[in-house]
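Below are structures written as C-alpha cells.
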Structure P
Amino acid sequence: MPILIVDDDASQRRLIEFWLQEEGYTALTASDGHEGLKFFEQKSPVLVIADLRMPGLDGLDLLSRVKAINQDVPVILITAFGTVNNAVEAMKLGAADYLLKPLNADELKLVIRRALEHQQLLDENRYLRNLADTGFRFENLVGRSRKMREVFDLALQVAQHDTIILLTGESGTGKELLAKAVHQNSLRRGKPFVTINCSAIPEALIESELFGHRKGSFTGAIADRVGKFEAANEGTVFLDEVSELRPSLQAKLLRVLQEREIDKIGYPHPIKVNVRILAATNRDLRNLVEDNQFREDLFYRLSVVTINLPPLRQRKEDIPLLVEHFIRKYCDRHNLPQVSLGDEALEILTGYNWPGNVRELENVIEHLVVLAKDRVIRAEHLPAEIRQAKVRIGNLALELPADGISLEEVEKEILLQALEKHNWNQTHAAKYLDITRKTLIYRMEKHGLTPPAGAAKVSPDAADE
C-alpha cells in the first residue's frame with residue numbers, strides 16, 4: 001500500500017519513510033506540493049502525509065487538490081507551527097488528522113492505521129449499500145444479471161411462506177447460499193439451519209443421522225442420538241443432493257413431509273417435528289422419475305416451488321461484480337491490502353466458461369489475492385489453464401494465445417470465414433452471423449474486405465434489409 005510523503009525537509013521525509021517501512025508500507029516521497037500532486041495523480045497512493053508549510057503549493061492547497069481528485073483518500077497534515085485556525089481549516093477541508101512536529105513514531109503509526117481502517121470501513125459500507133440499493137445482492141449471493149434478479153425476486157417472495165422449495169442448478173452455482181438466504185429472510189430466521197448432504201453420509205448411518213436413535217437400539221448405539229430433523233426443530237432442513245437418497249429413505253422423507261413426524265430408531269412411537277424443507281439437486285429429477293430412480297410422489301412434494309440457479313457462463317455480466325466481491329472478501333479475510341484487477345485480466349476471466357461456476361471463480365480469486373505481489377492483478381498472473389482456455393461460441397472454439405490477440409483480427413477472421421462459407425453472398429452471410437446486411441457491409445468496409453472475382457451476386461432487393 002503506497003503512502004505519499006510530501007515535505008520540503010529531506011530529513012523529515014527520510015524519517016517518516018523509515019517509520020512507514022517498519023510497518024510494511026511502501027513510501028513515495030516528494031519535496032514540494034507540485035511534485036506531490038504529480039505523484040498522487042500517477043501513483044494513486046492510499047494515504048497522503050503532507051507538511052503544512054511548503055513553498056509554492058502548501059499543505060492546505062495540496063489537501064484541496066487531492067480531495068478534488070479523490071475525496072476518499074485520507075490526508076494527514078503535519079506542521080511545526082500549529083495554530084487553532086490552521087487545525088480548524090484543515091479539518092474543514094477534509095483532513096483525516098493534524099499532527100505537530102516533532103513527530104512521535106507511535107502516534108503517527110496509530111493515526112495512519114486508524115485513518116486506513118476508517119477508510120476501509122467506509123469503502124465496505126458504501127460497497128454493500130450500493131449492492132443492496134441496486135438489487136445486486138441477496139444475503140451472500142451477488143448478481144446484476146436479469147436471471148439473478150429473477151432468482152432474488154422469487155426467493156424473497158417465497159421466503160416468508162413455509163412452502164417447500166427445490167433449488168436446481170449445476171454444482172458450484174450457489175444453491176446452499178440461496179438456501180441460507182431464504183432461511184435468513186423467513187419467519188424461521190434465528191432458528192436452526194441444518195444441512196444434510198445426502199451423498200456424503202454412509203448408507204449404514206444415514207437413517208440414524210437423519211432421524212436419530214435410542215441407546216441400545218442396535219449394535220454400537222451406546223447413547224441416545226438426536227437426528228438432524230429433530231435438531232432442526234422450528235428451523236430449516238436443507239437437503240443437499242437430494243437425488244442421491246436411496247429408495248427406502250425417499251419413502252421415509254415423504255412421510256416426514258406429509259405427516260410432519262419422524263420414526264426415531266428404537267422409539268415405540270413417531271416424534272413430531274416442525275421444520276421447513278429446502279432441497280437441492282444438480283440432476284434432473286424428472287429424468288430420474290422416468291428411470292424409476294426417484295419417487296414421483298416425492299418429486300411433486302419437493303417441487304412445490306422450483307428455483308433454478310443459472311450457470312456462470314449464462315450470466316457473464318455478473319463476473320466483474322463477483323470478482324470485486326471476492327477480492328474484498330479475501331483481502332479482508334487474510335488481512336491483506338486491497339487489490340484491483342487489470343482490464344485485460346478481467347476480460348480473460350469474463351471470457352472463460354467456468355465449468356465449476358461461481359465456486360471455481362471464487363477459488364481462483366482467493367489464489368490471486370493471496371499470491372498478489374502488487375496492488376494490481378494482471379493477465380500474466382492468471383492461471384495458465386484460464387489464460388490459454390478455448391472460448392466457445394456455440395460449436396465454435398477459439399484458441400486464445402497466451403500473449404494476447406487483437407479483437408479486431410478475430411472479428412475480421414470471423415467475417416471472412418462466414419463470407420467464404422457462403423461464396424461471398426452477403427445476404428446469406430449476414431443471416432448466418434445473425435446481423436443485418438447493412439451491418440455486415442459496414443464491417444466489411446471497416447476491415448477492408450472486398451468480394452473476389454466470381455463471388456456470388458446479391459439481388460438489389462437484399463440491399464433494403
Structure Q
Amino acid sequence: MPQNAPPAYHLLVKPTGAICNLDCKYCFFLSKEMLYPGSRFRMADELLETYIRQLLESHRIPEVTIAWQGGEPTLMGLDFFKRSVELAEKYKKPGQRISHTMQTNGTKLDDDWCAFFKAHDFLIGLSVDGPKEIHDTYRVNKGGEGSFDQVMRGWEYLRKHEVEYNILCTVHAANADFPLEVYRFFRDELETQFVQFIPIIERATADFLPLANQGWSERVGGERPLYIQDGHLVTERSVQAEQYGHFLVEIFEEWVRHDVGQVYVQLFDVTLGSWVGQHNLCIFSPTCGNALALEHNGDLYSCDHYVEPDYLLGNIKDSHMIELVASDKQRQFGQDKMTTLPRYCQECEVRFACHGGCPKNRFINTPGGEPGLNYLCAGYKMFFNHVNRPMTTMANLLREQRAPAEIMKLYADEDEQQEKAYAQVGRNEPCPCGSGKKFKQCHGRKV
C-alpha cells in the first residue's frame with residue numbers, strides 16, 4: 001500500500017453508468033454515456049468483486065461505506081445488490097463494519113427492494129424536488145411526464161418497511177423561490193428527518209448555451225450533447241447565487257426556531273461543524289480529493305463532478321484502487337482547491353466556513369477581476385454572515401456539552417420580547433430592529 005495512502009476515502013459507484021429510466025431536464029450526467037459508446041452500461045460480476053475486495057482491503061478504519069449511485073442503480077436488478085452484500089461479508093476484515101447506501105429516484109422500489117434494504121440496513125437517498133407541481137417541472141420520465149406519483153409510491157414502500165432514508169433535493173429555477181413550501185413539504189408531508197440540498201449549476205460557453213438550455217435528452221440518432229465543466233455562463237434552469245442564499249436563509253430561520261435536533265439539514269450541520277473547527281464536507285473543506293467516482297467499467301475519476309477524460313485516474317482492473325486514490329494526480333487535484341483560491345477568498349470573513357466552495361463552480365471573476373471565484377459566492381456570503389450569531393450560540397452550547405436545540409428556547413423568548421416591543425410602536429416611528437426605516441416600512445409590514 002502506498003505510504004501516502006489515506007486511511008479512508010469515499011467512493012460513489014455507478015453500476016449502470018449514466019443510464020437512467022428518468023430524463024430529468026437538468027441532469028447533465030445523462031450525457032456522460034457519450035464517453036462510452038457501445039457500452040452495455042452494466043457492471044460485470046467480476047468487476048463487482050474486484051471493487052469490493054479492493055475497497056475493503058484498502059481502508060484502515062473500522063467502518064466502510066459501500067455507496068451506490070447512478071444513473072439509476074436499481075436498473076441493475078436486486079440480485080446484483082444481494083451479491084454485493086455477500087461479497088462485502090466475504091472480504092471484510094476482522095472488526096470491519098460495512099454500511100450500505102444507495103441514491104435512487106425511487107420509481108422502481110417495491111416490497112422486494114425495500115425488504116432487502118431493511119434486512120441489510122441500507123440508507124436510501126430519495127431524490128425529490130418538492131411538492132408535485134414543483135418536482136414535475138424538471139424531473140420527468142422518457143415521455144416527458146412528471147415522475148412525482150411514481151416517486152411517492154417508492155416513498156410509501158420505504159415507509160412501509162421502515163427503511164432509513166433521507167431526501168436529496170436539487171435547488172434550481174423552479175423551486176428556489178419557494179424555500180418554505182419545499183422544506184415544509186419534506187418535514188410535514190414526507191416526515192423526513194434528513195434533508196440534503198444540492199444547487200443545480202449547469203455551466204456553458206456562449207456557443208454551447210442554446211443547446212444546453214434544451215436539456216440533455218437524446219437527440220436524433222441517439223446522441224446527446226456532452227457536458228463538461230467549461231464556460232462562464234449557466235443555463236436557465238440553474239439557480240442564481242443570491243437566490244440560493246435567500247433559499248437557505250429562509251429555511252434556516254424556520255429550522256432554527258422549530259426543528260433543531262429534529263430535522264437534520266446537511267448544510268446546516270456542516271456549517272455548525274465549521275464554527276467548531278471541523279470540516280466534514282469536501283466542498284467546504286480547505287482541500288478535497290477523497291471523494292471519487294467509479295464508473296460501470298472500472299474507470300476511476302477524481303470526483304463525481306469531474307467524470308471527464310482529463311480527470312480519469314485509471315481503471316481498477318489494471319491498477320489497485322488505492323494506488324489511484326493515492327496517486328500524485330489525485331493528490332494534486334485535492335490540493336488545487338486550496339492553492340488556486342483567489343486572494344478575494346483568502347481575505348474573506350467567511351473563508352473558514354466556505355474555503356471557496358466546490359472547484360467545479362469556481363468559474364467567475366472576483367470584483368477585482370481575478371479568476372476562480374465561486375459562482376455561488378454571493379449566496380454563500382449572504383448565508384454564512386446571516387447565521388453567524390445563531391451558529392456561534394450553538395457552537396458555545398456544544399462546547400459546554402449542551403444540546404444545540406436549546407437555541408430554540410432562546411429564539412422563542414427573543415421573538416416574544418420583539419413582538420411586545422413592536423406592539424407599542426407607532427407606524428411612523430423608527431423600527432426597533434435598528435434598520436433606520438420607519439416601522440411601517442420595515443417590521444410593521446408584518447404586524
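Read-outs throughout are calculated quantities, based only on the coordinates presented, and are distinct from any laboratory measurement. Owing to the predicted nature of the structure, the values given are computational and were not obtained by experimental measurement. Cβ atoms are built from the backbone, for glycine too; each structure is taken alone.
Identify the structure, out of P, Q, from whose coordinates helix-only ellipticity at 222 nm (-39500 (n - 2.57) for each DSSP H run of 4 or more, over all residues; to 500) was calculated to give -13500. Write down the numbers at each step before the final one.
Values: P: -13500; Q: -10500.
Computing helix-only ellipticity at 222 nm (-39500 (n - 2.57) for each DSSP H run of 4 or more, over all residues; to 500) on every structure in P, Q gives -13500 only for P.
Tell me which structure, out of P, Q, gives 21, 14, 11 once semi-axes √(5λ) of the Cα gyration tensor in Å, for residues 211-266 alone is calculated. The value was obtained from structure P.
Given a computed value of 16 for relative contact order in percent (Cα under 8 Å, 6 or more apart), which structure among P, Q does it belong to? Working through the options, I get structure Q. When Rg and Dmax of the Cα atoms in Å is computed for each of P, Q, the one that comes out at 23.1, 76 is Q. Each of P, Q could give distance in nm of label points 7 Å out along Cα→Cβ at positions 75 and 331, but the derived value 2.2 comes from P. Determine which structure produced the value 52, 49, 41 for Cα extents along the principal axes in Å, for residues 35-306 alone, calculated from the coordinates; the candidates are P, Q. Traced to structure Q.
Calculating distance in nm of label points 7 Å out along Cα→Cβ at positions 115 and 163 for structures P, Q picks out P as the one with the greatest value.
Looking at structures P, Q, which one was Cα Rg over 2.2 N^0.38 Å, for residues 27-170 alone calculated from, given that it came out as 1.13?
Q
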